[in-house]
1. Out of 1, 2, which has the highest value for distance in nm of label points 7 Å out along Cα→Cβ at positions 413 and 429?
2. Compute relative contact order in percent (Cα under 8 Å, 6 or more apart) for each of 1, 2 and report the one that scores greatest.
3. From which structure (1, 2) was FRET efficiency 1/(1 + (r/R0)^6) of positions 293 and 405 (r between Cβ atoms, R0 = 41 Å, to 0.05) calculated, if the value obtained is 0.90?
4. Given a value of -19500 for helix-only ellipticity at 222 nm (-39500 (n - 2.57) for each DSSP H run of 4 or more, over all residues; to 500), calculated from one of 1, 2, which structure does it belong to?
5. Check the numbers for volume of the Cα convex hull per residue in Å³ across 1, 2 and tell me which is largest.
Structure 1
């Protein structure tokens with residue numbers, strides 16, 4: 001009979017209690033150990049501890065001594081038993097990332113959140129209100145509130161001027177405050193499944209009987225579901241089975257509803273049908289199968305980058321690839337917003353790119369939501385997405401080959417990017433304007449790269465004219481968005 005090997009977390013706890021951890025101790029992973037309180041030995045490392053993970057333990061409170069962890073920057077308490085956010089967390093001077101996802105929170109006391117917090121995760125709790133003191137989190141960049149019972153956002157939250165990503169899906173919000181979509185840096189928003197949300201339009205998507213499908217190996221798994229390679233009517237397809245559990249972005253069923261209304265577009269993964277009679281009455285969709293030579297453009301943000309995607313070291317793009325990706329994703333977003341659909345998560349890690357075909361496809365609608373163009377926020381929802389698109393452009397431009405940076409077209413793209421991320425929402429261009437300018441620029445790139453000297457001269461002259469057009473748009477500071 002052999003003893004089962006200890007988990008890394010159990011080994012850490014044993015070493016912590018024995019005082020044999022290698023110093024300085026900067027991180028402790030104590031998740032899933034059945035702890036009912038914070039081990040006293042944790043506080044022996046108060047001068048150095050920067051990250052503490054107590055997730056999936058039946059802990060429901062923190063001792064006053066927790067305040068001694070003055071260097072603590074990251075605190076995870078996912079899946080614990082907290083009903084209230086401990087007031088001691090309001091006095092943690094270095095706390096940046098705080099997660100109480102999937103607890104039983106019903107209350108956050110005034111002053112219970114440290115003003116130093118930049119990344120707050122309160123997904124899947126029972127909160128009906130937020131404290132007014134959340135407005136003191138002036139450096140808050142990322143805030144996850146989906147899956148609660150919030151009926152309103154406090155007006156004081158308007159002072160969170162650095163807020164870039166906000167998830168408020170699956171709450172009880174009857175209306176969104178006017179200031180929300182005017183926040184200067186807000187770019188990634190998810191609002192589905194609230195009373196304030198626009199209902200999904202009627203759809204006539206085809207029904208696919210499960211018995212008519214053949215499913216093969218697993219292609220991938222995300223927070224909202226699992227996707228298999230499949231075959232339908234002798235055609236290779238992808239079959240996505242949706243999970244029932246809510247995610248940080250919202251409900252997988254809302255994602256499914258968005259997918260069913262996407263329509264056909266060359267830069268969006270197409271939905272072919274809704275599966276009927278799947279095992280266990282699971283919800284599933286038949287999707288277009290993307291060829292294997294398409295690869296993910298980037299990787300999700302890290303704890304260091306917070307809201308910006310990461311890329312493998314040495315990633316570079318040709319000027320043509322940068323323009324092609326920019327054009328294709330702008331075209332996809334123009335299509336979506338023409339239908340009153342916001343993507344909510346415009347990132348490189350949600351884009352598939354074919355180097356061979358210089359063609360990009362927008363994927364993953366887990367944060368998507370419907371809106372009415374006639375609603376109070378109808379025009380600004382698109383403007384928020386334009387800023388997210390501008391952040392994507394910035395990442396592409398930064399990684400464009402150095403040899404291309406002397407091209408006049410590089411300057412044109414940089415000027416367009418600056419307009420997209422304007423902190424004045426009304427000064428951002430629409431996706432109609434963006435796609436028109438980029439399509440013209442790609443044609444000019446063809447002429448600029450043409451071996452014929454006369455055509456190159458024509459291309460250069462045209463680029464200068466286009467550049468003047470883009471710059472003129474950036475100077476029209478008093479023009480309404482509709483006219484840009």
Structure 2
């Protein structure tokens with residue numbers, strides 16, 4: 001019995017015959033859907049599991065491989081049934097190829113030779129990293145058949161999976177140098193450019209790299225493709241790998257194209273690159289300090305101030321008052337990080353802007369100036385109808401210890417007209433002394449007993465703050481005792497905890 005158990009879980013050390021096809025195990029559609037969900041993706045209806053498996057992003061196949069071995073137990077498998085639906089049977093074979101039983105993985109690879117396609121290529125690549133030599137040999141045979149029959153295009157289509165496997169020891173020992181690398185290098189130019197034009201981000205990354213090595217005379221064309229790639233890793237590759245190979249004029253043009261990329265970090269790198277290669281970049285930097293994102297704006301600000309000795313504050317102030325709408329917003333964001341007390345007057349009108357995001361930035365900029373009037377604006381911001389403004393006000397209060405007092409918060413809670421505002425103000429009580437916070441919460445509860453936000457915050461007070469040893473003034477003790485008598489809906493356990501904390505305070 002013990003020997004059977006060991007054979008069952010660890011496999012025999014001697015070569016054993018492979019199971020017959022009817023003895024193979026495979027998950028049903030429901031189990032396949034569970035494996036997909038366990039691999040980190042969204043749940044799909046069982047009848048669509050095979051379709052989802054076919055279209056899975058290539059790097060997710062490795063996660064699914066681990067998920068099948070971890071989450072599908074032997075008792076969740078059923079006898080395999082060949083189905084007339086090719087996609088369904090190929091998906092079954094892929095799941096079998098991820099099984100913990102090496103003999104099943106080997107048999108699935110053998111059967112997959114009759115069902116070529118995306119799943120067959122993905123399974124062959126994964127199993128080339130298998131810890132069982134016989135399975136690796138079968139995977140190499142399957143991958144060789146695929147490359148001989150279809151070339152390297154199936155490999156490029158699974159670029160994400162290839163990039164994830166490339167550094168693995170068993171892959172590097174045999175499959176990569178003997179089969180994968182040569183196949184990728186002899187790929188036809190048209191195939192690589194087709195992947196660059198229509199593949200997913202990781203497939204494009206692989207095609208970019210091999211195209212640059214194979215066709216260095218088209219480096220500029222390749223760089224223009226890559227710098228406009230929506231994926232920031234590919235766009236950054238254009239600046240890091242392609243730009244240094246280009247003549248100065250083309251290098252400059254590629255960096256200029258980087259200034260138009262939608263990702264802020266690419267624009268920031270392009271700013272640094274242009275400054276490094278040009279003697280006079282002051283005009284360029286004066287434009288980029290009005291970038292809508294913080295990264296390129298910060299890079300340009302640093303270079304303008306430290307390399308050219310130009311203070312950007314007058315430029316931001318001019319843009320705030322006379323620039324276009326986009327420039328004014330960028331200047332407002334810049335002043336939120338660099339504003340001075342003399343900027344307070346020009347910031348006040350922005351607190352009335354119709355967009356909540358703009359009001360939130362203006363509030364942060366006003367507090368940055370350090371003027372007394374800025375603190376006077378925070379209580380009203382806590383009651384703003386925009387959640388962004390309320391969150392910004394709360395964050396600013398957290399940075400200013402002692403700025404929020406109990407009277408201000410009580411007034412705000414008393415005038416709160418909606419649940420969202422009440423929830424923000426309830427969270428703000430955490431900035432008060434624990435007894436002042438409890439008093440504010442109970443007073444608000446008395447006025448709005450139906451508020452879930454208040455109930456949640458009182459529960460949080462009981463769990464997190466009731467044990468803090470702080471003095472309870474007599475006047476506040478009397479007020480809390482009165483509130484506890486007047487309010488209803490407080491759980492018995494919470495009331496008892498509060499009374500106990502008050503007794504020993």
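1. Largest calculated value belongs to 1.
2. Top value of relative contact order in percent (Cα under 8 Å, 6 or more apart) goes to structure 1.
3. 1
4. Going label by label, the one that fits is 2.
5. Between 1, 2, the highest calculated value is found for 2.
Values quoted throughout were computed directly from the atomic coordinates according to the rules given, and no laboratory measurement underlies them. The structure presented is a predicted model; accordingly, all values stated were derived computationally and were not measured. Cβ atoms are built from the backbone, for glycine too; each structure is taken alone.
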